[in-house]
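No value in this document is a laboratory result; all are computed from the given coordinates. Treat the numbers as computed from the prediction; the structure is a model and nothing was measured. Cβ atoms are built from the backbone, for glycine too; each structure is taken alone.
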Structure I
Amino acid sequence: MKVESQVAGRKLTIETGSWAKQANGSCTVRYGDTVVLCAVTMGEAKNAGFMPLTVDYKEMTYAAGKIPGGFFKREGRPRDSEILTSRIVDRSLRPLFPKGFVQEVLVSVKVLSSDVENKADLLALIGSSAALLVSDIPFTTPVAVCRVGFKEDKFIINPTISEIAECSLNLIVAGTKTGITMIEGGGNEVSEDKVESAVNQAKPVIDGIIALCEDLRAKAGKEKVEGIRMPAIAEEFKSKVTKEIEPKLLEAFKEPSHMKRGAVISAIKAGTAEKLTISDDEKAAYEEVFDGCIKDIFLKKIKVDKVRLDGRAFDEIRPISSQVSVLPRTHGSAVFTRGETQALATTTLGSVSDKQIMDELEGDYKKRFMLHYNFPHFATGEVGFPRGPGRREIGHGYLAEKSLEPLLPSEEQFPYTVRVVSEILESNGSSSMASVCSACLSLMDAGVPLKGIAAGIAMGIADIGDEKILLVDIAGEEDHLGNMDLKVAGTKKGITAVQMDLKMESLDVDTFKKALALSREARCKIIDKMAESLPSSRVEVSQFAPQIDSVKISVDKIGALIGPGGKNIKGIIADTGCEVNVDDNGLVQLAADSVESINAAKQMIEYLVGDIELGKIHMGKVIKTVNFGAFVQIYPGTEGLVHISELAAKRINLVTDVAQEGDQILVKVLSVDDRGKIRLSRKEALRELNISDESQYSK
C-alpha cells in the first residue's frame with residue numbers, strides 16, 4: 001500500500017506491506033532519490049521507570065554508492081550524526097506513547113538510498129511515525145516533521161543539503177495536529193520573531209504529512225493491541241503512602257541545597273518504604289506514588305504560593321559567577337557557575353592538520369571547530385564506572401557547539417583549528433547551557449575573536465490545568481517534574497541555537513513565543529554577568545599556543561613548493577621544525593612553536609616559489625662568474641646577472657675580488673627585459689640596507 005504527496009516541490013512517498021513484514025510495523029519513505037526503511041518491534045514489559053524506547057538510526061554507505069573505509073570494510077559504531085538523528089526521532093516520539101505503557105519498543109531506521117541532496121533525518125521521523133501507526137503497537141498520535149531554512153529574505157521548506165549551507169536559519173520542527181512537539185536547530189544570530197515565523201511556516205507542512213500518514217493507517221493499519229500498562233494504583237495504597245510522606249517532603253523542600261535536599265528525600269523514601277513494609281510487588285507503585293507526591297508539591301507551590309521549589313520567582317535566574325584564566329598552561333580556560341551547576345571549559349588551538357576528518361554519507365569534509373561535553377559521575381555525587389561519551393553527552397556537546405559556531409571568525413581571519421572541552425563539575429540542571437557560557441568565555445580567554453558574547457538558558461513549563469506557567473532557568477527537579485525543556489542560546493543580537501523537548505503531547509505556538517521572549521531577557525542578563533569577567537576577546541593568543549601564519553602562492557607554483565616526492569616541503573619541515581600545509585588554491589598554512597621558525601619557513605618558501613619583483617632584495621647564490629659579472633640564483637631555476645660595475649660601490653678589476661662561485665650575496669632586482677633576463681645589483685642592495693657587506697645583514 002502506497003500514499004504520496006508533493007512537499008516543497010518534491011514527491012514524498014510512504015509505502016508499507018512489501019518489506020520487513022515480520023516486524024510489528026514497517027514502511028519505506030522516499031523523498032527525491034533518498035529512501036529510508038523504518039521497522040518497529042515490540043518486546044516484553046520492562047520495569048525501567050520510563051518508557052523503554054530505543055531508536056537505532058543507521059546510514060548505510062552503499063546508499064551513496066560508497067564502500068566503508070578501514071580494515072573491516074563494513075559499517076561500525078554509529079557516527080555522531082547518526083546518534084543525533086536517533087535522538088531527534090526519540091525525542092519526537094517518546095511523549096506520544098500511552099501513559100504507563102511499559103513494553104520495550106525498538107525503532108530501527110536504515111538509510112537505503114541517498115541522492116546527497118535530500119537529508120534522510122526528516123524521513124527517519126516521518127517513517128518511524130508511519131510504521132508505528134500501521135503497526136499493532138498502541139501508538140495512535142501521528143507526528144510529522146519538516147526543515148525550515150531562511151535565505152535571501154525568504155523561508156525555504158526542506159532546503160537541500162547545498163541550500164542548508166547558505167541559510168542563515170536551519171530549523172527542524174516536529175509536531176502533531178495540536179501543536180509542536182520538538183524543535184532542533186539554529187542560526188546566525190536570528191531574531192526570536194524569525195524563529196517563531198519559521199515554526200508557523202512549518203505547521204501547515206506538518207499537517208499535510210500527518211494527513212498522508214493517517215491515510216496510510218486507514219488503508220493498511222493493523223488492529224491495535226492494548227499493550228502492558230502499569231497497573232492502576234489502589235486509592236487506599238496511594239492515600240496511605242501520601243499521608244506518610246507528604247509532610248516529610250514539605251519539610252525537606254525547605255532545604256535550599258539540592259545535594260542535601262536530595263539526600264533527605266532519599267532517606268524519606270527508604271525510611272517510609274521500610275516503615276510501611278513495602279513488598280517487592282509494591283515497589284513500582286510506591287515509586288509512582290512517591291514521585292507523584294513530589295510533583296503535586298511542585299505544582300502546588302507554583303499555583304498557590306507563586307514560588308518554585310527553591311523559593312525563586314518564575315522568571316528568576318539562579319546566582320551566577322564566572323572566572324577566566326583558571327588554568328596556567330591551557331590556551332584558554334573559564335569556569336561558569338549558575339546555582340549548583342558548574343562547567344569548566346578549556347580551549348586548545350591547533351593547526352590545520354588538527355582538523356577532524358568527517359566521513360559522512362553526503363561527502364567527506366574537515367571540521368575546524370569541535371566542542372566536547374563530559375559529564376562525570378561525581379558531578380551529581382554518584383558512583384559509576386567511567387566510560388566513553390554516551391548519546392546524551394554527544395547531544396549536549398553538539399548543541400553547545402552549534403551555539404558558538406556562528407560566532408567564530410573566518411579561517412582567513414583566524415587560521416587555527418579550535419577544540420573546546422566542557423567538563424561538568426557539578427550539575428543541577430541546564431549543564432548544556434552552562435557549557436555554552438563557559439565555552440564562550442574560554443574561547444575569548446584564548447584570544448579567539450568572537451563576534452559577540454553568547455549565553456544559554458533553559459526554560460520549563462509547569463502545567464496547571466488550563467494554565468501553563470513558564471519557568472526561567474530550570475533546575476534539575478523542575479526539568480524532571482515539568483513538561484518542557486526549551487534551551488535557547490545566542491547573543492544580545494539574536495539566537496544561535498534552539499532545542500525543545502516535551503513530556504506532553506504538544507505546545508501551542510503562542511506559548512512558545514512567550515517562552516522565547518522570556519529567554520531573551522534572561523540571556524541578556526547572563527551576558528552582562530559574563531562580561532564582568534571578560535568583556536571581549538583577548539587581543540593575542542596564549543604564549544603556549546602554536547604560532548600560525550599563512551602565505552599565498554600561485555597555483556602553478558604548488559608543484560615547485562612540494563618538490564619531487566615531497567622533497568622540498570619535507571626539507572622545510574626538517575630544517576625549520578615548522579608544520580607546512582598547502583591546499584589546492586595555493587594557500588600555505590604554517591604552524592610552529594616560535595615566530596622564528598615561521599619566518600625561516602616563509603623565507604624558504606619564498607626562495608622556492610617567489611615571483612620576480614622589481615626593487616626586491618634577495619640573498620642569492622653565485623652560480624657562475626665571468627669577466628663581465630656574476631650570475632646569481634635568487635630562486636631555484638631563476639637567475640640574473642650582476643654586472644661587474646654593480647658588484648661594489650667602488651671600481652673593481654676582477655669579479656672574483658668580490659664574488660666567488662657558491663658565495664651568498666645580497667642583490668636587488670633592477671629590471672627584467674622582454675626576454676625575461678634579470679638585471680641585478682649588489683651595490684644598490686648594500687646601499688639601500690646601509691651596510692658595507694653581507695656579514696652585517698640580518699633579516
Structure II
Amino acid sequence: MHHKILLLSLGMLAALAAPLAADGGGVLSGRVLTPAGEPASGAVVRLVDLHRQVTTTDDGLFRFDGVPPGEYLLEALSERYGTGAATAVVAGGETTAVDILLDLASQVDEIIVTAGEARAKLDLAQAASSLAGEDLRLRLQPSLGETLAQEPGVHSTYFAPGASRPVIRGLGGDRVRMLEGGVGTGDVSSTSPDHAVAVEPASAERIEVIRGPATLLYGSSAVGGVVNVIDQRIPTYRAEEAFSGSLEVRGGTVADERAGSLSLEGGGGAWAWHLDAGRRDGDDYAIPGFAAVNPRPGARRGVLENSAAEARNATLGGSYFLGDKGYVGLSVSGTDSRYGLPGGEEEAITIDAEQRRFDLKSELTGAFGPFQGLRIRLGASDYEHLELEGREIGTVFRNDAWEGRFEAVQAARGGWTGSLGLQLMERDLEAVGEEAFIKPTATSSRALFAFQELVRGDLRYQLGARFEQQDLDVRDPLLPDRSFNGLSASAGLVWQASDAYSVAVSLARSTKLPNGEELYSDGLHVATRAFELGDPRLGEETSLGLDLALRKEQGRLTGELTLFANRFDDFIFEEITGDVVEGFPVARFTQADADFTGAELELRGEIFAGEGSHLDLQLFGDVVRAELRASDQPLPRIPPLRYGAGLHFHTERLHAMTEVRRVARQDRVAPHETPTAGYVLVNASVSYRFFLKDQVVDLLLRGTNLGDELARNHVSFVKDQVPLPGRDFALSIRLLF
C-alpha cells in the first residue's frame with residue numbers, strides 16, 4: 001500500500017506545481033431557452049472543457065469571463081425543461097454569444113468525454129453512446145452488463161444477477177475495458193464471467209460506451225471498446241449550493257428487490273465535497289418455468305435457485321479549486337457484494353467480494369510551453385473475493401492494482417489540437433485454493449500516446465498513435481515470464497455533408513497483448529464448468545478495424561447507421577477441444593485468424609410535436625457475425641440478430657415508454673456449443689415529476705418482460721442453466737433537494 005500512497009502524493013504535488021500562467025481570455029455568454037423558445041431560468045450551464053459552471057438568471061442569461069481562446073462545448077441542464085448542448089469558438093479579447101435550446105427528449109446532444117477531449121457525440125469518428133439522467137434510471141439494473149445490455153451493439157455475459165459484464169460487438173473479457181472515471185476498475189471481472197465488475201450502476205451520473213477499438217487511449221485491453229462509469233465522487237465543478245443532494249428508494253417484484261441510495265454534495269469558496277452511499281438486496285428471482293433446458297428430476301419450477309444478490313457501497317470525496325485554473329481532488333470508496341452463482345449441480349457457490357479504492361483527479365488550465373492544460377488521473381485499489389462452496393472457502397482471489405494517466409493538452413497551432421499522454425499500470429493477481437486455476441502473476445505496463453485533431457471547413461480529421469510495453473512475472477518456476485510490445489494507430493474523418501447529414505469513417509490498427517489468464521491458466525474452473533488451459537507461448541494479437549457511419553442530425557427523422565469490420569490476426573480465444581479432464585470439458589486458449597463484421601441501427605422519428613409535448617417512434621437493431629478465417633467456423637458465444645421498436649411520449653412532467661425487443665435464434669454455433677432459441681421481450685414505463693417549492697420528486701414505474709417470456713442469453717456461459725428473469729414490476733421514488 002505504501003507505493004500507492006506515494007504515487008497519489010506525487011500526483012498531487014505534480015498537479016499543484018503545474019504552471020498556471022493565464023492566457024488573454026475572451027467572454028462566452030448567451031441564453032438558455034426552453035423547448036418553447038422562452039428564457040429558461042435556473043438552468044445550470046457547464047463549460048465542459050474547463051469544468052466551470054454557472055446558473056442562468058431569470059432572463060435565461062449566462063456568462064463566462066476569462067475563457068482562453070479555442071473551441072468549447074457547452075452543456076445546459078434543467079430539471080424542468082430538459083438538456084441541451086452547443087459549440088462555441090472563443091477568441092482572445094472578444095465576446096462570443098451562443099444560444100442553447102433545451103429539449104425534453106432523451107439522448108439529445110450527447111456529450112462524450114471518454115474519447116479524450118470532451119466532444120459532441122456527432123463530432124466523433126468512432127461509434128459512441130451514453131446513458132444519463134432519466135434514461136439511466138429507466139435502464140438501471142443490479143449489474144453494469146444488464147444496465148447497458150439494451151444499448152446498440154452491447155450485450156452482456158449474464159452469469160448471474162450479481163455478475164454480468166458488457167460485451168461489445170461480440171467481444172468481451174480482456175477486450176472490453178471497464179473504467180471508473182477514466183481508469184480501470186481494479187477488479188477481476190475480466191478473468192472470468194462469474195466475477196462482478198466492482199461498480200454499482202446506481203451511483204453513476206453517466207455511463208459512456210465507446211464501440212470499437214479504443215486501444216489508442218486505454219491500452220490493449222480495449223480492442224473491443226470501453227465502458228466508462230462517470231460520477232462526481234471527485235467534484236469537478238464548484239458547488240452551486242452549500243448543501244444539496246438526492247435520496248432514492250427502489251423496489252422490484254421479480255426478486256423482491258429492496259434498494260436505496262443517498263447522495264450529498266456541497267461546499268463553499270474554493271472547496272467542494274461529495275458523499276454517497278447505497279444498499280441493494282434481492283432474493284432468488286422468479287422465472288417462467290424450469291431453470292435448466294433439461295431439468296433434473298425434482299428440479300424446482302418458477303424460481304432460479306441461488307440467484308440472490310446484495311451489495312453495499314459508499315464514497316467520500318473532495319476537491320480544491322485553483323481559481324478558474326482548475327482543481328485537484330481526492331476520494332476514498334468501498335464496495336461490498338455477495339451473490340450466488342446459479343445453475344450448479346453440486347453444492348451452491350457464493351461469491352463474497354470487497355474492494356477499497358483511492359482516487360486522485362486533477363485538471364489544470366494555463367500555458368506552459370506548447371501546452372495549455374494538464375490532466376492527471378490516478379486510481380489504486382485492493383480487491384478480494386471469496387468463492388464459498390456452501391460454508392467452506394474454495395478459492396480466494398486477490399487483486400492489488402494501481403493505474404495512472406497523465407495528459408498534456410496542447411495549445412492550438414495551425415488549426416491542430418490534441419494531447420500527449422503517459423499511462424502506467426501495475427496489477428498483482430493471486431488465486432489461492434484447491435480449485436485456483438490461475439497462476440499468481442504480476443503485470444506492469446507503460447504506454448505513450450498522442451491524439452491530434454484538425455478541422456477544415458466541413459471536414460474534421462482525427463489521428464492518434466500509442467506504444468505500449470507489458471511485462472508479466474509469473475510466480476511459478478516451471479513457467480516463463482513474458483514481455484510484449486504493442487503499437488496501435490488510428491485515423492478518423494467526420495464529414496459534415498449538410499446541416500442535417502454527416503458521414504464518419506474510422507480506421508484503427510490495434511494490438512492486444514496476452515494477459516496472465518490466457519498465458520498461465522491451468523485447472524478446473526468450477527464456475528464455467530471447464531478445465532481451462534493457458535498457453536505461455538501465445539503472441540501478440542493484431543487487428544485492423546473499419547467503422548463507417550451515416551448520421552442524420554436534424555429534422556423529424558434522426559439517427560445513425562454504423563457498419564463495422566474487424567480483421568484479427570492471431571486472435572486469442574478459448575477453444576473447446578473435445579477432451580475431458582476430471583469429468584469437465586477442456587477449454588484451451590489458442591490463436592487463429594478471425595473476422596468480425598456487423599451493423600448497428602438507431603432511428604428516432606417524430607410522430608407528433610406540440611407545445612411542451614411530443615411523441616417519438618424509435619427503431620433499433622444490431623447484428624454481428626464472427627468466424628475463423630481459414631475454416632469459416634463460427635466463434636463461440638456470439639450474439640444473435642436483435643431488433644425492436646419503441647414509442648416515447650414526453651411532456652414537462654410526464655414520460656411514458658413502451659417497447660418490443662426481438663432476439664433471433666442463434667444457430668451459428670461453434671463446435672460443442674448448443675443453439676439458443678429466440679424470444680420477444682415487451683417492456684414499458686411511466687414516470688412523473690412533481691415540482692415542489694425547493695424540491696423535485698420523481699416517480700418511476702417500470703415493467704420488464706411483461707409477457708413473462710422464458711429467455712436465454714446466448715452470450716452467457718451458463719445459458720442452458722440460467723434463464724433471464726421473468727416478469728418484473730419496479731417502482732422508484734427519488735427526492736432532489
Structure III
Amino acid sequence: MDRASAVEVVLVGAEDPELLDQVMRLGDQYRDRLGHLPWSAYDEAAEQGRILAACPPGERKVLGYALFRLPRDEVVLTHLCVGSDERGAGIAKMLVDEISERYKDRIGIRAKCRDDYGLAGTWRALGFMDRAAKAVGRGADKAPMTVWWRDHGHPDLFTVYEQPAPVRAVVDLDVLRILLDPSSHEFRYLLADDLAERIELIVTSDIRTEIEKEFTREKVLLLDAFGGCPELGVNADTFSRLDDAIRSALLEKGNYPRTRQEEWDLARVVHAAGTGVPVFLTSNDNLVSNLSSVVEEIAGMRVIPPEYVFKHLDELANAASFQTESLADTEFTTARAGTRIESEAAAISALLSGESERRFRERIRYHVKQDHDIDIVRAPEGAMLAVFVVLESPELIEVPLLRVNDHSLTDTLARHLLWRLRIRAREQGAIAVKITDEHLSRRLDQAMSYESFVSRENSWVAPVVDVCGTAVEVEQAAAKSFRVADMGKPNSLPALLSSHAASRLEHAWWPAKVIDSELPCFIAPIRTDYSAELFGYPPVLPPRNSWLSLGREHVYFRSTKNNVLRAPARIVWYSSGDQTGARHFFATSRLEELVIDTPDRLHDKFSYYGVFNRVQVVEAARGNPKALAMRFADTELFDHPVPLRQYKRLAKQYPGAPENFRSARAIDAEMYAALYKAGFAT
C-alpha cells in the first residue's frame with residue numbers, strides 16, 4: 001500500500017481545536033514561503049469550512065493542509081502545505097483533488113507563487129497551468145510571480161485579477177514601527193508577495209516626516225523597499241474642514257481627545273482621511289474605539305486593525321471600487337471643444353498614463369478635428385476625473401481614448417464607465433465594445449480584467465451578447481460578437497452549465513442569459529419606495545441621475561423568514577404595495593451573494609452601497625435577530641414593466657408558477673425567459 005492511499009482528507013472546523021492548532025503550527029513552521037497569516041484568519045477559515053487537512057485514517061495527526069477562499073465563482077488557494085517528512089507521497093494532489101471535487105461547479109482554482117521557488121513542475125503535476133499572468137511581489141527583490149490555474153472544465157472565463165482594485169491603506173506609525181523591526185513577525189502578512197496586487201500600502205507626508213525623524217536612513221530605505229509605499233499629502237483647506245467636522249462630532253460623543261498623545265493621533269487620522277484613501281491601519285485600540293465610527297461617517301475612511309483588512313480584503317476592495325454615493329455627487333458633462341481640456345495643464349499631467357504631454361495634446365486635437373465628442377467626468381470641486389471618446393458603428397463601440405485621474409473615486413469610476421459602455425452598446429444595437437487606448441493606467445487594466453474584458457493586441461474587448469436562449473443560441477450569437485471584436489471563437493457551451501459557470505458567463509457576455517443551465521431563477525418582491533431608490537422605478541421627482549441609476553452593483557435587505565433564495569441566481573424584481581408602479585415585474589439582476597447576519601454587522605459590511613441606513617436594515621429583519629443581505633449586479637430595467645395580470649396569463653403556460661409574492665419565490669427558467677422577453681418586447 002502506498003503512503004497516499006493511507007491518508008484521508010478531512011474538513012477542519014472551528015469545533016475541532018486540536019486539528020486546527022496543528023494546521024496553524026504547520027503553517028507557522030513554513031511561514032517564510034507560505035507567508036505570514038494572522039491566527040484569526042485560520043479561525044475564520046475554520047468557521048467557514050475553508051480548511052482541508054490530510055490525516056492518517058483514524059489518527060489525529062495533520063500531514064498537510066489546504067486553506068482557501070471562495071471569491072466570485074472560483075477557489076483561491078491561500079496555503080497549500082505538506083510537512084517535509086510527508087512530501088512525495090501525493091498528499092498535495094489529494095488535497096487539491098478534494099477541493100476540485102467539492103467545488104467542481106466553480107470555474108477553477110487559482111494560486112500564486114514566486115518563480116524563484118522553482119515549483120513550476122510541482123504546480124503542473126497538480127493539474128495547474130501557467131496563465132502567463134506575471135505579477136510582482138512586494139519584497140525588496142520585487143520577485144516575479146506566476147498565477148497558476150486549475151480548470152474545472154467550464155468555459156474559460158479566467159481573469160488575471162481576482163479583485164476589482166487594490167485596497168489603498170494608510171499605515172499608521174505604530175504598525176510601521178513593528179514592520180520595520182526585523183525581529184518581529186507581527187503584521188508581516190501585510191508584506192506578503194501574493195498581496196502586492198491586492199493591497200497598496202500608503203504613507204502620508206506627516207507620517208513619513210515622523211519616520212525620518214525616528215529611524216535611521218537604513219530603515220527608511222527599507223520602508224521604500226516594501227513596495228514603494230507611495231506618499232500622499234493633503235492641502236490645508238481640506239485638513240481644516242475635516243478636522244473641524246470630526247472634532248465637532250467627537251465633542252458630541254464624549255471627551256476626546258484628552259491628552260497631547262491623542263491630539264497627535266487625531267491629527268494623523270485626519271491627515272489620512274484628507275488624502276481620500278479608504279482605510280487607515282492601526283494597532284492602537286484606543287484610536288479604533290474612539291474614532292472609527294465618526295471618521296467613517298464623515299470622511300468615508302475605515303479605521304481598523306491590520307488583521308481586519310487581511311480577513312476582509314475582498315469586501316474592502318469591493319467597497320473601494322463601488323462608492324456610489326460619492327459618485328452621485330459628480331457632474332457628467334460632454335465637451336465638444338478640445339481647447340478646454342488642453343488649457344488644464346494639471347489635469348493633463350494626471351491623465352497621461354505614460355504618454356508624453358505633446359502626444360496627448362495631439363490626440364485631443366485629432367478628435368476635435370474629427371468632430372468627435374470628448375466626454376469629461378468632473379468632481380464637484382471641478383477636478384477632471386476622467387476623459388474619454390466613444391466612436392459608434394453599427395456593430396461596434398470603439399473607445400480610442402479612456403483616461404482616469406488618480407482620485408479616491410478612480411476605481412469606482414473605472415468600473416462604472418466600463419458598465420456604461422456595455423449599456424450604450426446594447427442600446428445602440430452594437431454587439432461588442434473595443435477599447436484601443438494604448439496608454440491605459442494599471443488601475444484601468446485591473447478593472448477591465450475583473451469586469452471580464454479580454455486583452456487582445458493593445459486593446460481590451462468585450463462581447464455584448466443580447467440573447468436569452470439555449471446554450472446553442474447564445475453561443476451562435478457570441479460567435480458574431482467575437483468576430484466583430486477580433487476575439488477568435490467563443491468557448492463551446494455545454495448543456496447544463498453549472499450555476500457558477502453560467503453566472504460568470506452571463507456577466508462576461510452580458511446581457512446573455514443561458515436558459516438551459518443550472519442557474520436558478522427567483523422572483524423577489526421589493527417595496528416601491530426601495531425600488532425607486534435602488535433602480536429609479538417607479539420614476540421619482542426629482543428624477544435620479546440616469547447616468548447613475550443602473551449602478552454596477554447594489555444590495556437589498558430582507559427578512560430571513562421563508563427564505564428560498566440561493567446564490568448565484570437570476571432575480572426578477574416585483575414591485576409590491578399599492579403605490580403607482582406597484583404590482584409590476586420591472587427588472588432583472590444577477591444575484592451574486594447572500595449573507596445572513598445581524599443587522600448591525602450587515603450594515604457595517606455593506607454600508608458603502610449607501611441606500612439603506614442602519615435603522616432600515618433592522619426594520620428589514622422584522623424582529624428577527626438576523627437579516628438577509630442580497631448582493632446583486634448587472635441589473636436591467638425592463639423596457640415594458642410586466643403587470644401582474646400579464647404575468648398570470650403567461651403563468652398558465654408554465655405549471656407550478658407561483659401565484660403570490662409576499663416573499664421570494666422560485667420559478668423555472670422557461671418562466672423567467674417568458675418574463676424577460678415580455679419586458680423587452682418590441
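The value 5.3 for distance in nm of label points 7 Å out along Cα→Cβ at positions 182 and 494 was derived from one model only; which of I, II, III is it? Show your work: numbers first, answer last.
Working: I: 2.6; II: 1.9; III: 5.3.
Source structure: III.
With Rg and Dmax of the Cα atoms in Å derived from the coordinates and found to be 32.9, 121, which of I, II, III does the value describe? All intermediate terms of the calculation are to be shown ahead of the outcome.
Working: I: 32.9, 121; II: 24.9, 80; III: 25.9, 79.
Attributed to the structure labelled I.
A value of 5.9 was computed for distance in nm of label points 7 Å out along Cα→Cβ at positions 38 and 670; which of I, II, III is the source structure?
On the way: I: 8.0; II: 5.9; III: 5.2.
Computing distance in nm of label points 7 Å out along Cα→Cβ at positions 38 and 670 on every structure in I, II, III gives 5.9 only for II.
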